[in-house]
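What follows is calculated from the coordinates using simple rules that are stated; it is not laboratory data. This one's a predicted model, so the numbers in the text were calculated from it and none came from an experiment. Cβ atoms are built from the backbone, for glycine too; each structure is taken alone.
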Structure 1
C-alpha cells in the first residue's frame, strides 16, 4: 500500500549516479520531491524526466530538492544522466533491490521495478502530495507544481 498525504516519509540512504550517498535525513529542513520511475532509458520515463529537467526551475525556485529514484544500478544512471543532460540526482534503489520503493509502497514485486510514484515531502518530513500511476500511465506534472505552490505559500 502506498503512502498518503500526512504520513511521515520513510527515511532512506541511496547512492546517486556518482556513487555519492544521498539521505533523506540530511535534507530535513528542505522540501523534497521524490519521483520514482521504472527504468532509465525507457520511453515514458525518459519523457517524464526530460520534462522535469526542462521545468526544474519551477521546483528549485520554490526551494524544493528533486530526487529521481529507480531500481537501476548506478552505472546505468550515470549513462542515462549524461545522455539526457539531467541536472538532478538519480538515486539507485538497486540493492537491496527496491527496498526504498517498497517502503513507499511503489514497488512492483513481480516485475522487480518501481512504479511511477511521486511524493512531495515538506521540510519537516511529512508527505504533502502523493500520487501513484499505473504501468504505462504517464504522469501529469501539473499536480506536482500545484502542490509545490501550495507548500511555498
Structure 2
C-alpha cells in the first residue's frame, strides 16, 4: 500500500484494515464540527468502514500524516458520469486537525487526484458559510456549479 509524500514529514496513505478506531475517531470529529448539517448515526460509520474493507469499488479512504502521526482523513466516493465521460470522484469528507491546517495537505492531495488520468471529474460539497474551505477549493481549481442538488436520505425517514 503506497504512501504519498507531501512535504517534509507529511504524507497521505490508504486506510489500513487495523485502523477502524482511527477511522471512527476522525469521522466522529468531522460530524461534530460546524461544517456539517447534522451528525450521522454511528451505524453509518460501521457500514462505510465495512465497505471500505470489502473493496475500493465505491469508496476509498486516505489518512493524512504529519511528523509520523495521523492528522486527518479524506473519504472519496466513486461513480460513473456520462456527462464527464468516465469516473467521477466525490470528496465526501475531508478533515485535518487544526494544528496541521495551512501546510498544503489538502492542496497536495487535490493535485494528486487531478493527476490521475482515470478520474474525469472531481466534486466536493461545501456549506455556503464555510468561506475558508470555499477559498481553498476555488484556489485548487474547483468551480461552483450553477444548480442545486436535491436529496432523499432514507435513513432520516422514519
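Quick check for you: by Kirkwood radius over Cα pairs in Å, which of 1, 2 is greatest? Biggest value here belongs to 2.
Each of structures 1, 2 was scored by mean count of other Cβ atoms within 10 Å over residues 117-124; the highest score is held by 1. From which structure (1, 2) was Cα extents along the principal axes in Å, for residues 45-108 alone calculated, if the value obtained is 33, 25, 17? That value comes from structure 1. Ranked by relative contact order in percent (Cα under 8 Å, 6 or more apart), structures 1, 2 are led by 1, which has the greatest value.
Structures 1, 2 were compared on mean count of other Cβ atoms within 10 Å over residues 29-36, and the highest value belongs to 1. In terms of distance in nm of label points 7 Å out along Cα→Cβ at positions 5 and 37, the structure with the greatest value among 1, 2 is 2.
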